[in-house]
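The structures considered in this document are given below.
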Structure 1
Amino acid sequence: MTQSQPDQRIKELRALIDKYSYEYHVNDSPSVDDAVYDSLFGELKQLEAQYPELVASDSPTQRVGNELKDGFQKVAHSSRMLSLNDVFDREAVESWVTRMDKLLPGRTHEFFVDVKMDGLACAVIYQDGVLVQAVTRGDSYVGEDVTNNVRTIKNIPLRLHAADGYESFLQGRTEIRGEIVMLKKDFNALNEKRKAAGDPAFANPRNLAAGTIRQLDPKLVAARPLHFRAYDLLRDDPDEIPTSMFAYETVSALGLTRNIEAAVYKRLSDVMKFVDYIGEVRGNLPFNTDGLVIKVNNRAQYRELGIVGKQPRAAVAYKYAAEQATTIVKDIVISIGRTGAATPVAVFDPVVVAGTTVQHASLHNADEIERKDIRIGDTAVIFKAGDIIPQVESVVKELRPADAKPFDYLAALKQQYPELEFERTGKDVVYRVKGASSDLMLKRSIEYYASKGALDIDTLGEKNVVALVDAGLVKDTADIYTLTVSDLLKLDRFADISAKKLVNAISEKKNPPLEKFILGLGIRHVGAQTAIDLANTFESVEKLQRTRIEQLEDVDGVGKVVAESIVAWFSDPDNIALIEKFNKVGVRPFYKKKSGKLVGQRFVVTGSLESMSRDQAADKIRALGGVFQTSVAKDTTYLVAGGKVGASKLKKAESYGTKIITEQEFKQLLG
């Protein structure tokens with residue numbers, strides 16, 4: 001794939017983000033989900049960090065928002081309305097605390113935590129207790145005067161309430177910052193009314209709140225149920241507000257709404273419990289949220305820690321996992337499942353979706369690829385169906401490389417599986433291996449799993465496998481572990497002794513060596529030595545399942561074709577379900593680090609050996625920690641020359657400096 005150069009990619013991203021930003025902030029009609037915008041924005045930030053010489057003053061990363069509609073007066077903020085650095089997990093929160101501890105050694109912190117609201121930030125200013133001005137965030141330095149519109153929000157008092165102990169806040173300038181939101185119930189009710197009137201529904205509460213507050217007609221604003229929730233309090237003398245929790249208590253006393261969920265904790269472990277709790281209940285909150293604000297409660301410490309760029313050091317925004325993200329499709333590979341179905345899989349740069357890193361997704365079938373027009377090199381929008389299986393929702397065609405071509409499914413099948421024929425019959429949307437029924441494929445996969453080279457399950461040979469499949473007792477390989485003696489006694493082939501023998505033989509292989517289990521899965525191009533190399537590298541099925549193509553290509557003997565085959569196998573929905581089922585029925589492959597006198601030594605056997613077969617020689621080499629190779633390479637240690645040796649291998653070994661030994665010398669090495 002020919003991807004854009006960094007400067008070109010940055011230009012494309014800036015242009016597209018500007019377009020999306022204009023739709024969102026000015027027209028109030030976004031064409032993409034917030035998560036898509038955030039993901040593209042994150043990619044731009046990362047590229048600019050990597051290539052600082054390409055940063056431009058007009059980049060979207062260099063200012064908070066875009067130019068707004070005319071009609072509102074510009075107003076400078078008394079102090080910047082800062083944005084916060086995002087964190088996504090406990091490790092990042094701990095790193096943030098560590099950085100603060102270095103700046104304030106020996107000082108303890110109280111943590112103030114509140115739910116981050118999804119709305120429009122606004123500063124509401126009172127002079128001697130009377131509302132005089134309301135200003136939007138704008139570019140953090142300068143906002144817009146929206147006083148007339150904000151006055152229509154019913155939960156914002158036109159005059160602050162008088163409360164015992166808070167009289168000083170009714171004198172002089174008091175600024176209260178918060179979020180203008182539309183509560184879920186109000187949003188749903190409004191859309192129901194529009195539906196009844198035959199009007200189109202609004203997209204989401206956040207966009208509606210932001211668009212409403214920018215309307216020039218206050219009457220229209222008053223007709224929509226906006227809501228203000230305070231999150232900060234500013235006075236000319238900052239010492240009047242010792243803590244963030246005091247600020248919250250004060251705004252409540254003065255008659256403004258704030259989040260009742262806000263809390264103070266002394267220990268980070270308690271903060272993370274709160275994070276987990278809100279993560280579970282946030283769907284039940286009255287407003288939308290994508291995370292929490294965590295900051296130092298003590299305002300003097302907060303100020304002392306200062307600001308870096310546009311973000312304060314003393315606060316972070318904890319973001320819950322996005323349900324969508326964007327990434328670049330690097331390749332499309334095709335997996336052959338146990339039914340003979342050819343399933344296309346998109347391979348892309350790793351991206352975090354719904355809290356987990358994904359790097360490949362099923363594309364289902366050729367029609368789906370054509371319908372969504374997915375091409376290698378495209379920037380794809382990834383989501384998780386049911387929060388489990390990653391899928392490609394769409395592609396961002398504005399970022400498509402000029403040389404990206406429509407995916408030719410039949411050509412890809414021929415290129416990836418030149419020895420197989422495929423057919424698509426009737427209304428079937430799936431291409432399948434010609435002449436291979438699902439039962440035939442299942443029988444072959446179970447036979448291979450039970451074969452001597454793989455798990456070596458005694459008495460589970462071809463005839464017994466055929467009987468089990470034909471009787472409907474097994475629907476996949478993992479089903480063999482659920483067989484009982486009573487199941488087998490229903491078949492003519494089995495008596496009590498033979499039934500018990502087979503059930504016991506299968507049960508004994510519930511904890512197979514990892515390399516044998518990997519081999520038994522029947523992944524295309526993965527033979528015995530490759531299975532061993534994969535086991536030695538990744539040490540568990542889970543790690544192998546999550547690995548990237550680049551990591552696989554670093555494994556000895558694994559090239560691009562083999563790596564793509566492995567990724568495709570672990571991306572197939574049937575295979576994903578099979579691995580989960582193996583785990584559910586108690587199959588626990590184990591890894592034992594290889595040791596022995598031949599560790600680090602590589603062998604090739606040529607010609608015929610008198611005392612053992614080539615397969616037996618390979619087993620003996622591997623049992624002692626050595627590597628068995630099928631052809632001489634630069635790293636081959638020994639070429640074992642038996643009878644009728646091929647001259648080409650001898651010549652190649654001599655050119656590489658590989659030591660050539662006889663069968664007798666080989667047996668001495670084996671001991």
Structure 2
Amino acid sequence: MNRRQFLKLAGVAGALTLPTWAAYDAAAGWMGETPPDGDPYVSADVIKAWPSSPIGASPILVLLNERGDNPFGAYLGEILRAEGLNCFQMTYLSGLDSAPLAWYDLILLSEGPLDGSQVELLDSYVKKGGRLVAMRPDARLASLFGLASLSGSTAGGYLKVEASQPIAQGIPTESLQYHGSADHYRLDGAQAIAWLSDAANTQSGFPAVTIHRSGQGQAALWAFDLARSVAYTRQGNPAWANRERDGENGIRTTDMFKGWVDLDRIHIPQADYQQRLLANLLSTLSQDARPLPRLWYFPGKAPGVFIATGDCHGNRASSIEDVLARVERRGGHMSIYYTFYPISDLGRMARRTASRAMALPLVGDALDSRFASPTPSQVAGWRARGHEFSLHPYVEEGVDEGWRLYWKEFTGRGCGPVSPTTRTHRILWTGWAESARHQTSHGIRMNLDFYHWGPAFRKETGEWVYGHLTGSGLPMRFVDEQGRILNIYQQLTQLADDHLLDIRYNSMEWGGQVKLSAQAALEVSETLLSRSVSDHCAIAANFHPDIFFIHPLAADEKSYAAEAQWVEGTLDYVGAQGIPIWSAKQWLDFTEVRHDARFEQVEWHAVAQRLSFRLSPRQAADAELSVLVPLQHGKARMAQIEVDGKTVKHEQRTVSGVAYAWVAVPAGSHQIAATYA
């Protein structure tokens with residue numbers, strides 16, 4: 001049989017089987033699906049009716065102030081969870097007169113005005129032995145904090161820690177940015193933990209964070225609201241939403257950061273370190289109460305996590321296989337965000353039918369060169385190997401239109417379900433949190449659109465800078481302008497080939513801003529990864545599979561070689577640091593388990609000097625959590641740790657200046673006890 005005869009026979013076979021396959025594909029959904037439209041918000045877990053006894057009460061109570069113009073009080077809960085301090089409860093300040101404050105060792109008060117009775121209740125709580133941490137509190141509490149209230153405030157400045165303060169150990173001594181207004185005070189008995197400062201590290205005479213013993217208790221103050229500041233640091237300036245500011249066509253997340261993040265500080269995860277300063281403060285205040293257990297940021301004993309992702313634009317399955325194989329050789333997994341370009345319903349049916357025909361001997365070889373985008377069976381195979389394959393939508397015509405169109409195409413090609421993590425094409429963004437809200441309504445729970453790309457990260461001197469544009473290397477949920485928490489995590493993408501490398505695609509310069517050689521780009525990767533271990537950051541990268549296809553309409557050999565060298569060198573350095581290589585879906589799964597875990601029944605037996613508590617994740621998963629218990633409590637030191645009644649070995653690790661005993665446990669409920677001597 002010659003080639004012409006074979007192709008005729010194949011055509012006849014295809015014609016005979018097409019109706020059957022078409023009917024099957026119609027049932028399987030080649031018309032595509034409509035994205036779900038659910039509630040994007042998370043309900044605050046707030047106590048509204050108090051139990052009759054303190055059994056199970058947590059050490060920390062967060063008081064949410066409903067008064068005033070600051071809606072970000074509930075975001076303090078997200079800050080505590082990000083720091084692994086999952087041993088708190090929340091209630092509204094309006095019910096303060098009925099709240100059993102004596103049950104709690106620590107109260108964390110959100111910003112807002114107080115009435116006279118609330119001032120008296122909090123004053124009495126502290127003087128009777130309680131511990132209060134307040135965010136930009138009512139001026140009538142100034143004397144409780146050992147401060148004298150002054151006129152004036154400083155908006156959008158810096159704080160600089162007092163290097164001699166034990167609470168500030170492990171926090172960078174460079175001044176760190178905050179956003180919002182900080183009130184002015186004069187010390188009147190309090191100790192300064194940090195001072196308001198400027199970009200040149202020159203501290204003012206106004207304290208930013210203080211601590212003071214009042215009566216039998218202690219009171220600590222933040223001159224600005226940490227919750228609002230962290231939200232603005234992570235998500236950019238809300239006043240600049242929907243504004244083109246970096247000179248590049250298209251409104252992106254980065255437009256809200258040009259002139260917002262200090263480029264001399266971008267290498268520091270500034271928001272993370274301010275959260276850790278709060279964690280250190282809470283740990284210090286608990287020294288004569290219950291020790292505060294924490295959860296480590298990463299799985300098991302890992303020093304960090306590397307999230308491997310790749311945006312792919314209608315490209316061949318072979319290019320995806322190329323980059324996945326490089327990741328797999330290093331024991332990792334990867335997320336592929338793929339764009340199937342929209343075609344007609346009839347064309348989609350033909351593609352689904354052709355993808356089934358490709359499984360046939362000989363016929364498949366003839367079709368492969370024509371239909372080279374991934375088939376449902378190839379996608380299923382990648383997923384079975386532990387990789388993520390999901391949607392990379394175009395939203396140039398609008399967020400709603402783009403998601404509906406590309407969701408239909410993705411599912412209509414037989415590659416559903418859509419996975420719960422994503423990155424948008426060109427990282428286009430709407431509103432301050434509108435894109436996040438829209439994605440959450442469709443079931444997306446982790447977003448990687450905050451992405452280090454473009455001229456916003458070049459100094460006036462011409463120097464390019466690298467680091468954490470959001471001030472964070474950790475995932476946290478988005479919050480909207482009304483202070484409502486969205487059920488989607490923001491994960492920064494710090495490393496991007498289309499920003500760093502001098503590469504070409506389709507015979508054109510391909511987005512690269514800095515145009516580094518592969519070796520120079522690798523040095524950027526290594527610097528960030530090296531710092532990430534001490535800064536406790538997750539690092540995400542975009543390795544475009546498009547560049548792994550050499551073709552006149554794709555990448556040339558030089559670009560392919562540069563991309564491969566940078567990718568492999570980065571992955572090798574990750575492995576040398578002992579950092580796991582995960583897909584975004586793996587990272588999301590772990591993040592949700594850690595976030596939702598609870599420390600319950602936290603009890604301190606003073607005579608036996610024994611701390612006991614239950615770790616209770618709200619969901620089961622194949623994950624390993626690490627529990628941190630303060631190594632020192634008062635004058636006593638950790639002697640042993642028991643997990644489920646058995647003594648286990650523990651390691652010592654210091655997190656931002658605080659020494660902890662460290663033990664890793666599989667996800668699930670565990671009874672843990674720590675004895676001091």
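Every read-out reported here was derived from the displayed coordinates using simple, explicitly stated rules and does not represent laboratory data. Everything numeric in this text was worked out from a predicted model, so none of it was measured. Cβ atoms are built from the backbone, for glycine too; each structure is taken alone.
Structures 1, 2 were compared on distance in nm of label points 7 Å out along Cα→Cβ at positions 458 and 514, and the highest value belongs to 1. Hey, helix-only ellipticity at 222 nm (-39500 (n - 2.57) for each DSSP H run of 4 or more, over all residues; to 500) derived from one of 1, 2 reads -9000; which structure? So the calculation was done on 2.
To which of 1, 2 does the computed value 16.1 (mean count of other Cβ atoms within 10 Å over residues 82-89) belong? It traces back to 1. Which structure, out of 1, 2, was Rg and Dmax of the Cα atoms in Å, for residues 522-577 alone calculated from, if the result is 10.2, 29? Source structure for this number: 1. Looking at volume of the Cα convex hull per residue in Å³ for structures 1, 2, the greatest value goes to 1.
Among the shown structures 1, 2, from which was the value 10 of relative contact order in percent (Cα under 8 Å, 6 or more apart) calculated? Source structure for this number: 1. Source structure of the calculated read-out (mean count of other Cβ atoms within 10 Å over residues 402-409, 20.0) within 1, 2: 2.
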